[in-house]
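**Student:** Scrolling down, you'll hit the structures one after another.
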Structure P
Amino acid sequence: MPDSNTPFDTSFLLTLTFAAALAIGMLLKFWLSSRQIRHVALHRVQVPVAFAQTITLAAHQKAADYTLAKARLGLLELALGTVLLVGWTLLGGLTLLNQSLVGWLGLGMVQQLALLVAFVAIGGVIELPMTLYQTFVLEERFGFNKMTFKLWLADLLKSSLIAALIGLPIAALILWMMAATGPLWWLWAWGVWMGFNLLLLVIYPTLIAPLFNKFVPLEDAELKARVNALMQRCGFSSKGLFVMDGSKRSAHANAYFTGFGAAKRVVFFDTLLSKLCSSEVDAVLAHELGHFKHKHIIKRIISMFAMSLTGFALLGWLSQQTWFYTGLGVVPNLVGANDALALLLFMLAMPVFSFFMAPIFAHFSRQHEFQADAYAVQHTSGTALATALLKLYEDNASTLTPDPIFVKFYYSHPAASERLARMLSNSSPLSLNEKSI
C-alpha cells in the first residue's frame, strides 16, 4: 500500500493542479485549432504567390478542405478525449474497473494484467467509431483510402495479437519488478524498457512489418544504381533497398529508413516511386541520409532514454504516495499491490502536463528537418528536392497556408513556404540551375 502519511491537502492540491492543467490545455488546443481553421479557410480562395506557377487552384483548395476536415475532426477527438480522461480519473472510472476486477479475480498478478488489458480494450472500443470514420469517410472522401473493410479488420486483429504477444510479457515483467526488486525497481524497469525498444528497432523491419505489407527488392536498375551511388558517395550502407505496397492501404506517399545498426534498410512506398522521377527520389533519400549524417536518430534515442529514465524515476516515487491516487480520483487497494493502477494513472496524467512542452520538441524537430534538407541540397539537386516536396505536398493534400502559431506549436516539419525558401537559399548555383530528370 502507498505511504498514507501525506496530509489531505496535498491530494486536493493535486486535484486542483490536474484539473487546471487539463482545462488550460484543452482551451489552448481549441484556440490553436480554431486559428488553424480560420487561417486555412481565409487563404483557400487563392494559391500563395510563391506557388502560383506550380500548384493549381484545385489542388490548393483540396489541401485546404482536407486540412479543415481533419482539424474539425480533431476538435471532436479533443472533446471525446477530455471526457474519457476525466471519466477514468476524477469521476472514478479507473476505480470502478479496478474494484470490479478485484471482486472477480481477487488480488494478484492476474488481476493487475487484466486491469491493463481491460483498460486498453475499453479505450479501443470507445475510439473505434472515430477510427472508422477517419478511414472510411474522411480519407475516402479525399481519395486517399485504399483499404477494404476486410483488410482493415485483418490489420486490427493482427496488431491486437502482436500487441498481446509482445506487450503482455513486458507488462508482466515490469509489474513483477515493481513488486520484487525494491525501491530502485524503476531503474531496472527502465533498463528492460529501453532494451525492448532497441530490440524492436532491429526486429521490426524483418519480422513485424512484413506481416502487414509486402516488401520486394527495388527492381528499377537505373534508380537502384543512382541510389547505391548516392549512398556510397555519402558513406552509408544498408541491408537492402525495398519497395512497399503502401498503395493497398493509402494513396499517401513516403520513403524512410527503418531498423537500427546493421539492420537498416531503405523503404520506398510504391506510391512514391509512381509520382517522383529518379532525381527527385535521389533528393528525398538524401534528405533521409541527412538525418543519419547529423545523428538525429541517435540524438532522438538518447533523448528518449533520458526522458523515459526521468519518467520511471518519477513514477517510482509517485507510486508510493497515497495522494497521487486519491488526487487523481482513484481509490488504491488497501491490501495488495497498486502497481497496475500506478502505471495507468501515470500514462493518463503525464500527457496533460507534458503537452505544454510540445513547442520545444517541435522546434528541434523542425531544425533537424532544415539540416537534413541542407544536406540533401549539398549532395543532390536543390531543384529536384524542391519539386519532389511540392509533389508530395500536393499529393498528400498538405496545406500551403497553415497558421504560423499552429506551426510553431505542433509542426514537426517546417511549413512549405519556409522550408522551400530556406532550401533554395542554401542551394549552390549549380543545384538551382539543374533540371529534374
Structure Q
Amino acid sequence: MKRKVYDQLLKWKNEDKGSVAVMIDGARRVGKSYIVEEFAKNEYRSYILIDFARVENEVKEYFLNYKTDYDALFLHLSMHFRVKLYERNSVIIFDEVEFFPQAREAIKYLVKDGRYDYIETGSLVSINSNVEGILIPSEERRIKMFPMDFEEFLWAMGDDMMMSYIRDCFTKQQPLGQALHRRAMDYFRQYLIVGGMPQAVAKYIETKSFERTDRVKRDILDLYRADIRKYAKGYESKVVKIFDTIPGQLQKHEKKFRLSALKQRAKFRDYESSFLWLEDSMVVNVCYAASEPSVGLKLKEDDSTLKCYMGDTGLLISMAFDERTIASDELFRKLMLDKLEINKGMLVENIVAQMLRVSGHELYFFSSYSKEDSEETMEVDFLIRKPTVSSRHNISPIEVKSGKNFTTTSLDKYRKKFESQLAVSYIIHTGDWKMLDDVICLPIYMTPLL
C-alpha cells in the first residue's frame, strides 16, 4: 500500500546522506515495518532487516561483542543474513528496536562510521519504556506514522484521481457538484467505517465485507489492551478504564472527558499520567482546552480539561458496538447508508480530530460556561493556527456538524468575542462546499487540506 511517509523517507535519504538515522514511531499496526521494508527494497542496492522481537540471541550478541569493531560487526551481520552490504548503498533496519535498546544506543557510533544508512521502527510507548541504562542517540530523527489518511485509503481503493480533484476544488473554493460530492462521500463513509489501519483496509479490499474487516479491528483492539497491561506498569487499570470509556464519553453532547465516569470524585491529577500514556502510545488523540485563540495556543492550554478521541475512527466504531458479538454486515451497511440510529456526531468529530492530527495540527478546543451571561456559554470544537503567522487573525475556529440542519450559535458568539484574533472560520459538514455569510462550510473530506 502506498503511504506518504515513503516520501519523507526518500527526502531523508537524499538530503541527509547517512548523517542521521531515522526512527519511525507510531501506534501498533499502523504499517511501520511494511513501509520501511518496501522503501529498503526499492531505494537501496541491498538491505538487512533485523526484527529484534524475533531475532536469535546470536545476533544481539554481535552488538555487544563488537561495540568498537564495526568491520567485524558488519561481517557477522552480512554472513548471518546472507546479504552483501554496499558502502553508501545499503540500509540496515532495526525493526521493533524497543526489544533490544542496546542496538538503539549503538546508532550514535554507527552513524558516525558512515558506511550505511539506518532506519529504526518501534511502538512509541515501549520505546520510551525501554531506555533505562542506555544513551539516547542525538543522531536520530523521529518521524511519526499514523493510520492511513483518506487519500491513502483512496489510493488503496484504486482511485488516484479523486483527491486531486478535491484538492483543486478546495484551492479554487468551489463545490465538487452533486454527482462527484456523492461519490466522494460514498468513499468517505467507507473510510469512516473501515478506518485507516492497513490490515483492516487490506481485508476490506480483499473481501468487501465490513464484518470480516471488523474482526481484524477487534484483534487490534485486543492487542492494544494487552500492551496497556504490559507497559502501563503501576496504573494499567486506570489506563484500561479510560480506554474502554472513550466511546461512552464521545457519545455525550458535550464531549469533554468526565472523570466521574471512572470514579466518583475522581481528580485529574490522579489520572494525568494515564492520559499521557495513552497520548504517547498514539492510540488516542487528546484535545486540550485553550482559554483564548492566541497564536501560542499551548501557552493558553488548560490540561485539566480535555477531550479524548480514538486515533483511528474505524477502531472507535468497533469499540462502540457490543464487543461480545461481531457486528454484522447489515449493521454496517445501515451505518453506511446513514440509516442507523446512533450518535453520528461522535464519529464525525472523531474523524475530524484524526484528520487534523495526521495533517500536523495539535488539537485544541474552546469551552466556557456562565450561569449569569448566556453570551459567555459556548463551545467550539477545534482551533487551528494558520500556516503563516501575522500580527492579528491567526486562529481558525472549526465547528463540526454531522446533520444537514444545524445552528451556529456557539461559533457566532466566539467570533463576536474574539473577532480581532480570528482568521477564517469553518464549519465542517457532510454537504458540499459553500459559503454561509463569511463562514466557509467545508465538506468533511476536505479536512486534511486545512
Structure R
Amino acid sequence: MRTKPMPVSRRHVIGAGGAVAAAAALGLPAIAQPRPFKLGYVSPQTGPLAPFGEADSFVLANVRETFRNGVKIGGNTVPVEIVVKDSQSNPNRAAEVAADLINRDKVDLMLVASTPETTNPVSDQCEVNETPCVSSVAPWQPWFFARGGKPETGFKYTYHFFWGLEDVIAVYTDMWAQLATDKVVGGLFPNDGDGNAWGDKKLGFPPVLDKQGYKLIDPGRFQDLTDNFSAQIGAFKQGKAEIVTGVVIPPDWTTFWTQAIQQGFKPKIASVGKALLFPSAIEALGANGENLSTEVWWTPAHPFKSSLTGQSAGQLADAYTAATRKQWTQPIGFAHALFEVAADVMKRSHGPGQRDATLAAVQSTRLGTIVGPIAWGGAGPFKNVSKTPLVGGQWRRGGAFKYDLVITSNATAPAIPAGGKMAAIV
C-alpha cells in the first residue's frame, strides 16, 4: 500500500533549503541552479583618485543589463555576477579587497582599473593566489616593472592593456614642438608608482628628453596631497622653465597651479597626466584651465566599436551624457573595454570554477574593443602587455560644457582625428 505524502508547508520548504528541498519534498526532480561566473571589479571610486571611477556606476549598470540573461558558454547559458569593490584610492585597501574577492567571493576573473596604486596591489594578489586578472588604466611600465616583472618570463595570471611611457613622451614632445619654447621643462613627479616611473632616469622621461635637446628640471619626489609647492615653483622659475610636465593627482595639480599663478609663474605649456584628464578637474580651475594639455586615451571621436553592445565610441559617450547629464570622461571607454574582454573570455572558457581554462582564454584574447584591438602574446612589449593607441589634447573653452578637450597631436595614432593645433597658455 502506497503511503499518502504529507502536505508540505511553505515554512517547511524554506527551512529545508529552498527550491531544491521543495522539489525533493514534492517528489519532483531537483534542478540545481547553475553556479554564476563571478567577475571581481576593483577601482578607486572614492578618495583623491575618484575621478578615475566617476563613470563606473554608468558602465556597470549597462554591463549588468547586457549580462542579465547570462552568457553562452559551450551549450549552456551561465548567469554572471559582478562583485564591485572600492579601493578608496589606497593601495593597502586595494590589496585587501582583492584578497576578499579571491578568497571569500571566489571570483573566476578579476578586473581592475586606474593607476598603479590600484592595479598593482590587485594584480599582485591575483598572481600569488593564482587567479586570472585583467587590468588597465596604468602605463604598462609601472604596472610591469614595479611589480618585479622580468621580460624573459613575465607573469602567469595577470594581463594588462594600456599605453606606455614611450607613447606619452612621444605625444607630449609632439605637442611641445608646435610652439616656440626654450625647451626647459619643469618636472612634477610624486613619490608614487606613476611618479617614480615617469621620473626614472633610465626608463622614464629624463633620457628621452635629453636626447631631444630638452633640459629637465626635476626638484625631486614629493608626497601625494602636498599642500606647498613653493620649492618646485621656485626651481622652475629659477631655471626659466617654459614647459611643465608630470603626473600628479587632481588635488595636487589644483594646489600647484593655484600657487604657481599666485607666485608669478605661468609657463607657455603645461602637459600633465592624471590631473588634467577629467572635465571636473579642469572646471575646478575656472579660467585658469584654458589651454592646459594632457594625454588622451579615449574620446567620442575614436574610430572603434564595442564588441559587447555594438556602440561606437561616440554613441557610448552620448549615452553617458544622456544618463548622467555630465560630460564624457576618458575612463568610460576603458572601464567598458574591461567588460568586453571579460565577456569574450567567459564565452571561450569552460565555465565557472575552471581556472586553467579561464586563464588560457585570457592569454589567447584577440579582440576589437571600443578602445582598439586587444591581444596578448603578440605585438606587445611583453606577453602580458597589449598596447592601446594614445593621442594628445588641450582644454579649450566653448561648446555645451565649460571646456572641450581638443585633439592637438595624433602623430602616434593618425586614425584618431585631430581637431586643432597647440596654443600657448596666456
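Throughout, read-outs are computed from the coordinates displayed, never taken from laboratory work. This structure is a prediction, so every number in the text was calculated from the model and none was measured. Cβ atoms are built from the backbone, for glycine too; each structure is taken alone.
**Student:** Figure out for me which of the structures P, Q, R the number 4.9 belongs to, where distance in nm of label points 7 Å out along Cα→Cβ at positions 82 and 306 was derived from the coordinates.
**Tutor:** Clearly, the read-out refers to Q.
**Student:** To which of P, Q, R does the computed value 24.5 (Kirkwood radius over Cα pairs in Å) belong?
**Tutor:** Only structure P yields this read-out.
**Student:** Kindly point out which one of P, Q, R the value -10000 was derived from, the read-out being helix-only ellipticity at 222 nm (-39500 (n - 2.57) for each DSSP H run of 4 or more, over all residues; to 500).
**Tutor:** R
**Student:** Taking distance in nm of label points 7 Å out along Cα→Cβ at positions 250 and 370 as the criterion, which structure among P, Q, R has the greatest value?
**Tutor:** When distance in nm of label points 7 Å out along Cα→Cβ at positions 250 and 370 is computed for each of P, Q, R, structure Q gives the biggest number.
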